[in-house]
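The following blocks contain the structures, represented as C-alpha cells.
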Structure I
Amino acid sequence: MTNLDYLRASLLETAADDATRELERARAERAARVAEAHRQAETIVAEAHQLGEREGAAEVSHRLVRARREARRVVLAAQRAAFEDFRGRALGATLARRREPAYAALLERLSAAAREQLVGDGEGAAGRDVEVEVEVEVDPPDRGGVHARLGSRRVDYTLPALVDRVIAGLGTESRSLWE
C-alpha cells in the first residue's frame with residue numbers, strides 16, 4: 001500500500017466518521033420531512049378523490065393524475081431537501097476542521113498526494129529526469145483542501161470534493177435518508 005493509499009484511507013475514514021454522525025442526525029430530520037410530505041400527498045389525493053366523487057369519473061381521473069404528480073413533486077422536494085441538508089452538515093463539519101491544529105499537516109499530505117498523483121511513478125517527464133512544475137493551490141477560500149494542476153490534468157482534493165466522494169461511497173446507506 002503506497003503513502004497515497006494510506007492518505008486516501010485516512011481521509012476517507014475521517015470523512016466517513018463525520019458523514020456517519022451527520023447521517024444519524026439527518027435521518028431523524030429526514031423521517032419527519034418525508035412523513036410530512038407523505039401526509040401532504042395523502043391529503044392532496046384524498047381531496048382529489050372527494051372532488052371526483054362529486055364531479056364524475058372523467059374529472060376524477062384527470063385530477064388524480066395531477067394530484068399524484070403534485071404528491072410526487074412534494075415527496076421529491078422533501079427528499080432533495082433532506083439530501084442537501086445532510087450534505088451541508090457533512091461539509092460544515094469537514095470545513096470546521098480547518099480550524100484544528102492538525103489541518104496544516106493534512107494540507108501537506110494532500111499536497112504531496114496531489115503531486116504524486118499528477119507526476120506519477122516515473123512516467124512521462126518525471127521519468128526522464130526533467131523537473132515537473134505542479135501548480136498547487138493550498139486551502140482555497142471557502143473550499144479548503146488542495147487543488148493541483150499539471151498541464152491539462154487536475155486533482156481536486158478540496159474539502160467539498162472529498163465530502164462528495166465520501167457521500168457517494170456511502171452508497172445505499174446514505175440514500176435511505178431521502179428515499
Structure II
Amino acid sequence: MNILVIVLAVVAIVLAAILALATRKPDTFSLQRSAAIDAPAGNIFPLINDLRAHESWSPFDKPDPATNKIYTGSHTGQGSVYDWDGKSQAGTGRIAITESSPPSRIVMQLDMLKPCKASNIVVFTLQPKGRSTEVTWAMQGPMPFFAKVMHTIFNMERMCGKQFETGLANLKTIAERSVAQA
C-alpha cells in the first residue's frame with residue numbers, strides 16, 4: 001500500500017509541475033524555417049501559390065496517402081482552398097490562401113479540426129539573394145492551455161520545424177531541377 005501511495009504522489013507532483021510550467025508558456029507561438037534555393041522567386045512562387053502543387057513537396061501530404069482531398073475556389077492564389085480528411089496522421093483541416101503577392105509573399109489561413117483544433121496563419125516569403133532566393137516558411141497562432149501542456153511535454157517547435165525543413169528541402173530540389181532543365 002505504501003508503494004502505491006508513493007507512486008501516486010510522484011505522479012501527482014509530476015502532473016502539477018507540468019501544469020505549472022504550462023501556465024508560464026506564452027499565449028501565442030511562432031515557428032519559422034528558411035532555405036536558400038538556387039532559383040528565381042518566379043520559379044518557386046507557383047509551387048507554393050497552387051495548393052495542388054503542395055503534394056509534390058509538402059511533408060504534410062505524405063503521412064496518409066488515402067486522405068480525402070477537396071480543392072475549391074480559385075485554382076491558384078487568393079481564394080484557393082484545400083480541405084482534407086485523413087484517416088491517420090494527416091488529421092482533418094482546411095487551408096486557404098488569403099493573400100498572394102507574386103512573386104514574394106503568400107499568406108494562408110490554416111484551420112485544423114482533428115486531431116486537435118487550431119487556427120493559425122502561415123506565411124511564405126521569397127526574398128531574392130543574388131542568384132538564389134531565400135524562402136521562409138512561418139506559422140503563428142494562439143496557444144490555448146492544452147497546447148501549452150503539449151508544448152511542455154513535447155518539443156513541438158523541433159517536431160514541426162523538422163517538417164518545415166523537409167518541405168523546404170523538397171521545394172529546393174524541385175525548383176532547382178526546373179531551373180537546370182530550362
Structure III
Amino acid sequence: MRASIGDKILEAVEGDITSYEGEAIVNAANNHFWMGGGVAGAIKRKGGTSIEQEAVRQGPKPVGQSIMTGAGALKAKFVIHAAVMGQDLQTDSAKIRSATKSALELAESKGIISIAFPALGTGVGGFPISETAKIMVGESSSFLKSSRKLKRVTFVLFGNDAYDSFADEINELSLRNSSGIK
C-alpha cells in the first residue's frame with residue numbers, strides 16, 4: 001500500500017526490515033540502546049554486534065529520543081535507534097509519537113532520503129498494532145509534508161496483522177488526500 005504526499009512516498013510492505021535496501025532502518029529501542037529480542041535482536045544478529053556496541057556508547061537518552069549508528073553487515077547504511085521505551089520495556093502513545101518524530105528529524109538532519117520503520121512498541125512493548133499504525137502514519141505523513149531531504153518512509157512490517165493495520169491507515173490517508181480533506 002502506497003500514498004503520495006506531494007513528491008514523497010509513504011508506504012507499507014510486509015517483510016523483514018533487516019533486508020531493507022534503503023539508506024536507514026529504525027530499531028525499536030530502549031533508552032539505553034542494548035539490543036535484546038524482537039526487531040533489535042534481529043538487527044544485531046544479521047548486522048553484527050558492532051551496531052549494539054556503537055549504540056550503547058551513545059546512551060542512555062530520554063525516552064522518545066533517537067540516535068544513529070552504522071549498520072554493520074546490513075544492506076542499509078545506518079540504523080536509527082528510536083527509544084520507544086525505558087528499561088521497564090513499557091511504552092504508550094506519547095512515547096511512540098515522540099520516538100517516531102525524533103527518528104524522522106534525525107534522518108532529515110543527516111540528509112537521509114529513505115527510511116524504514118518497524119511497528120514501534122508492538123513487540124516487547126505490547127502496544128496495540130492498530131493504534132501504533134495511526135500514530136506512526138500520522139506523524140510520518142505530517143513530517144513528509146515539510147521535509148526537504150527525506151523522500152520515502154516505508155513501514156516494513158512482520159505479519160499480516162501489522163501490514164493490514166498500516167495499509168488501512170495509509171489507504172485512509174490516501175482517500176483523505178484525494179478528496180481534499182486535510
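Observations, loosely collected:
- When P(r) over Cα pairs in 10 Å bins from 0, in percent, for residues 93-132 alone is computed across structures I, II, III, the figure 27, 35, 21, 16, 1 traces back to I.
- Answer label among I, II, III for the case where percent of Cα pairs over 27 Å apart, calculated from the coordinates, equals 18: III
We did not get these values from a lab; they are worked out from the coordinates using the rules stated. Just so we're clear, the structure is a prediction, and the values are computed from it rather than from any experiment.
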